[in-house]
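Okay, got some structures for you below.
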Structure P
Amino acid sequence: MKADLHVHTVLSPCGDLDMSPRAIIAAAKRRGIEILGITDHNSTRQIPVMQQVARQEGILLLAGVEVATREEVHCLAFFPGDEQLNAFQHYLDLYLPAIPNDPARFGYQVVVDADDQILYEETRLLISAIDQGIEEIERAVHALDGLFIPAHVDKSRNSIFSQLGFIPPTLACDALEISARATPSTLLATTPRTRQHALLQSSDAHYLHEIGTVYTELHPRDDSFEAIRDAVRTSRSVWER
């Protein structure tokens with residue numbers, strides 16, 4: 001199954017205002033994406049509408065978020081159900097600093113319904129780092145039976161290697177993500193120890209035309225979160241292309 005597990009919506013301040021639920025799902029279908037991960041910055045509040053539209057269109061949606069750690073490392077987290085997702089949203093609300101968003105500078109941060117009507121506007125700047133370290137966040141994600149994946153590890157900003165220089169030995173990563181610009185061979189050449197981790201490649205789409213431009217082929221035994229989680233943890237398809 002073709003999986004693009006890093007897609008932003010209108011809720012992310014850096015996300016284009018065309019990134020509405022129906023537009024995202026339509027773009028994913030055009031690209032043949034079967035599993036879609038929604039990962040707005042430090043918020044899960046667009047997920048319920050995305051789930052509704054994805055179900056209608058026959059796409060599996062992984063409910064997630066892109067968390068900015070205290071160290072400015074970006075990490076993806078995905079959760080099996082509403083209870084865990086809501087619990088993690090409460091966690092994010094506790095630790096996101098009260099820095100106001102400036103829409104003129106950073107962009108609007110809105111939740112919309114299936115008809116693109118605004119339901120909610122987030123006033124705190126979502127691209128801020130939350131007041132939790134990477135290992136604290138990893139433990140919080142796994143306590144909720146979630147998936148924890150350091151994002152775009154090849155990038156020179158906001159990646160685990162750019163910010164920390166290494167993967168802490170006690171950090172339990174379910175996989176690592178590389179960006180659309182990277183190749184597995186270049187990553188291995190610069191950071192050989194990444195070979196011991198499962199790898200994903202995702203689009204990190206902020207615009208409709210970016211969705212599904214790169215993807216990972218996953219082989220889940222069924223369409224449950226548990227099966228997808230197991231497929232992510234053993235993913236090697238990105239190395240094979």
Structure Q
Amino acid sequence: MQIDHRRWYSPRLGYEMGVAIFGHWGPPMLAFPTSHGDEWELERNGLVGALAEFVDAGRVKIFCVGSNNSDSYMNEGAHPFHRSWRQRMFDEYIRDEVIPFVHASCQTPGIPITTMGASLGAYHAANTLFKYPHLVKRCYALSGVYDLRKFMGGMYDDNFYFQNPLDYMANLSDPWFLNQLASCEIHLATGTGPYEESRFTYEFSQVLTRQGIRHHLDDWGPRGGHDWPYWRDMMREYLRHW
């Protein structure tokens with residue numbers, strides 16, 4: 001498997017961030033880590049290796065980014081409005097820095113991107129698709145949470161609203177966004193396995209259903225737990241049918 005690593009200073013975040021790239025060719029998949037993971041977390045936990053046959057066959061090229069969560073929602077020492085602002089900066093880093101990098105690496109400007117992530121990474125994967133459905137056309141959000149109010153200490157501002165999918169999707173009425181979302185493939189995966197809390201996925205699915213947004217609520221039952229072995233199996237199955 002071809003492996004590359006790039007780092008650059010992000011003017012939006014104010015420090016260097018890295019991207020680990022796995023594969024030589026194929027449709028791009030932008031992968032987010034869990035709560036405090038870096039760009040190598042998915043490889044360390046065997047998820048990239050579990051997808052090696054698809055990577056080596058040129059069926060997917062994986063771009064793993066690092067996390068900003070410890071500087072945003074999980075920064076307990078910061079004011080809640082600083083947390084929501086830092087999440088907005090991370091979102092802009094993905095939109096204005098990482099996505100153009102993916103396009104350049106694939107040598108195909110505008111190539112549709114797939115996102116994936118597990119746990120808090122599922123939030124980022126879903127948020128990126130719902131914010132930019134003209135750029136991201138497929139999402140695999142595994143064991144996610146889509147309402148981040150618990151990280152805000154009861155406070156609320158515009159930055160948080162526009163980064164909290166449960167809220168902004170419930171009120172979405174823009175015809176352009178709705179038309180773009182109609183062309184997307186959205187998978188929200190959960191189950192009844194260990195440590196999994198499926199209510200978050202079901203709650204968000206209900207919001208999308210009320211909005212008429214087509215999506216897949218994939219309940220894996222006992223095969224859907226909140227841990228790496230379950231997420232590896234899910235992604236292997238998803239890519240088999242990609």
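With mean count of other Cβ atoms within 10 Å over residues 134-141 as the yardstick, tell me which of P, Q scores highest. It would help to have the intermediate numbers written out before the result.
On the way: P: 20.2; Q: 23.4.
Once mean count of other Cβ atoms within 10 Å over residues 134-141 is worked out for each structure, Q has the highest.
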query = For which of the structures P, Q does the calculation of percent of Cα pairs over 18 Å apart, for residues 126-181 alone return 34?
reply = P
note = Computing relative contact order in percent (Cα under 8 Å, 6 or more apart) for each of P, Q, the value 17 comes from structure Q
remark   = The highest value of distance in nm of label points 7 Å out along Cα→Cβ at positions 30 and 46 among the shown structures P, Q is in Q
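Which of the displayed structures (P, Q) returns the greatest value of FRET efficiency 1/(1 + (r/R0)^6) of positions 22 and 110 (r between Cβ atoms, R0 = 25 Å, to 0.05) on calculation?
Comparing P, Q by FRET efficiency 1/(1 + (r/R0)^6) of positions 22 and 110 (r between Cβ atoms, R0 = 25 Å, to 0.05), the maximum is at P.
Between P, Q, which one scores greatest on FRET efficiency 1/(1 + (r/R0)^6) of positions 62 and 174 (r between Cβ atoms, R0 = 25 Å, to 0.05)?
On the way: P: 1.00; Q: 0.20.
Biggest value here belongs to P.
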message = Once distance in nm of label points 7 Å out along Cα→Cβ at positions 118 and 190 is calculated for all of P, Q, which comes out largest?
response = P
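Where a number appears in this text, it was derived from the coordinates with a stated rule and is not lab data. Nothing here was measured: the structure is a model prediction, and the numbers come from that model. Cβ atoms are built from the backbone, for glycine too; each structure is taken alone.
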